[in-house]
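Every number here is computed from the coordinates shown, using simple stated rules; none is lab data. The structure presented is a predicted model; accordingly, all values stated were derived computationally and were not measured. Cβ atoms are built from the backbone, for glycine too; each structure is taken alone.
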Structure I
């Protein structure tokens, strides 16, 4: 029988239905789900309360593949861990584990590469390869906890790729992640970052998952944002901001706006005033990020500039902070390690 999917990509209802199709009792699904997502076994043979006959059926019907860590770096400054994972088809993605007072947060990738083309982003330079399957996104959590011995308390979908460009697989991942019979992580501990795919923001809004939506804004002006982020040529700022307000009205969840500060591009008094006017009147938070330097681009910024711009925003009435810089000594910004590794291996 053809293996149609990886078993880690199935929700519990889907696994229950699949077992019924195989002539098995539905209750077996909960047992298998427990092995997969709580005990986190690495093969069907480890499921010791499942009959050998059923384990054989599962191995014939489903794939059960794992991503492999091939590079690992740990910051001596703040305990940030950056891992490069190899997927079963030899593509690569990055994952970053960050330590905060409230617990460890994991930044996961949702695509191998990215097709959004943001000018300041290393992830897009190497090009788009494919979407990640739910098991490959989930695997970043399971394998990172295994490799580091640390418990993840929150997840950020802000690594390589645009999560809403891989909408169905990301939603399936979130359903598996939050399943009470599985990992059981509340989606209030999950943040999803998007460059602004407006139609998908509305699709996400209808699901009302309870997660935090982060918008990569980076300029309050259409002309400049289109220059930095090609997606703005399709979804202009007024349309994007309307979607954000509609999202808040429907879900009650405050929007976070990411703003990568670039010297001489989006850091003026005029930019600050326009940004405050744009985000005013809705519960929101502006996260100022000094842009990451990449060799193919001439963009620059530093923490002092970010703090200055942040003070300016706060003086104008905004709720703004500068993102804490983590893993600077290991180049923990997404996309750099993957690109360097694949360039070396090519």
Structure II
């Protein structure tokens, strides 16, 4: 499968194929990106275990396999920039700076969670880090990101909004509206389609007449890009281009990153619509494993890697204990503003 790169306006398009291209990096750049991806992977695995034990209720959508997208993209931002995500947002929240403790406590429905236990898995939000939330309505959050970007342009504060969504959301009216407004108003938003190739259990060839979601940008005279999400540094570099465009010119970009989730759509989905061979083939391209090997290849000491992995293990174990020991959420009525 080939993925092309394109920057498009109404009259210009430039492409080149760069699948499996390694981007030059250093241990100083790559190590913290690997640590973030590893922490997200371990946090998701711990969440899956807790869910199977009945300690987490409701729905639980895991990002295992897609970590390079949220980590690489968020690494291209400044702290004051915004991130808006879907209900598969635990990794995005962590990458934006929300701690493992409040994330895990929120999943457990505890008072110490980042939304006081009232949001749960699909509605994580954190004002302090400018993580503007995960949203359960497919595609409905794209206009929200456009609104945040519009506010940034209005204030002139040079903040950029990243909006993550799946390829299934690209068929929803909210996505079309957000895309149209972003192009019309020339606002600093980067729309990132995390194409994991399955809209719940429906493969892209059964849900999209044109499988390249980034082509939607051409009809709006908007810049676009499309590439695979196996290399976290490549994701960071390519999203950085779009972020810089947004910050300096207020021009939006539609980016499609082709990725893959190793688990089902949610914990209740066994994923039987995929073959074991397909899943195993994609696991060979696991961005976490590739990043770990790359670190060793460019001279990162094995002892330091072992220490980092032990530190991540301790962090997630601490977050789980914190969640289990925290008090349950208060009744939502106690937070209602009274006149």
Can you say which of I, II returns 3.6 when distance in nm of label points 7 Å out along Cα→Cβ at positions 127 and 199 is computed?
II
Using the calculated result 2.4 for distance in nm of label points 7 Å out along Cα→Cβ at positions 119 and 207, pick out the matching structure from I, II.
II
Quick check for you: by percent of Cα pairs over 26 Å apart, which of I, II is greatest?
I
Test item: distance in nm of label points 7 Å out along Cα→Cβ at positions 47 and 263 calculated as 0.7, pick one of I, II
II
With relative contact order in percent (Cα under 8 Å, 6 or more apart) computed per structure, which member of I, II shows the largest figure?
II
From which structure (I, II) was helix-only ellipticity at 222 nm (-39500 (n - 2.57) for each DSSP H run of 4 or more, over all residues; to 500) calculated, if the value obtained is -10500?
I
Taking Cα extents along the principal axes in Å, for residues 87-190 alone from the coordinates of each of I, II, which one would give 42, 32, 19?
II
From I, II, which structure was distance in nm of label points 7 Å out along Cα→Cβ at positions 71 and 167 = 2.3 calculated on?
II
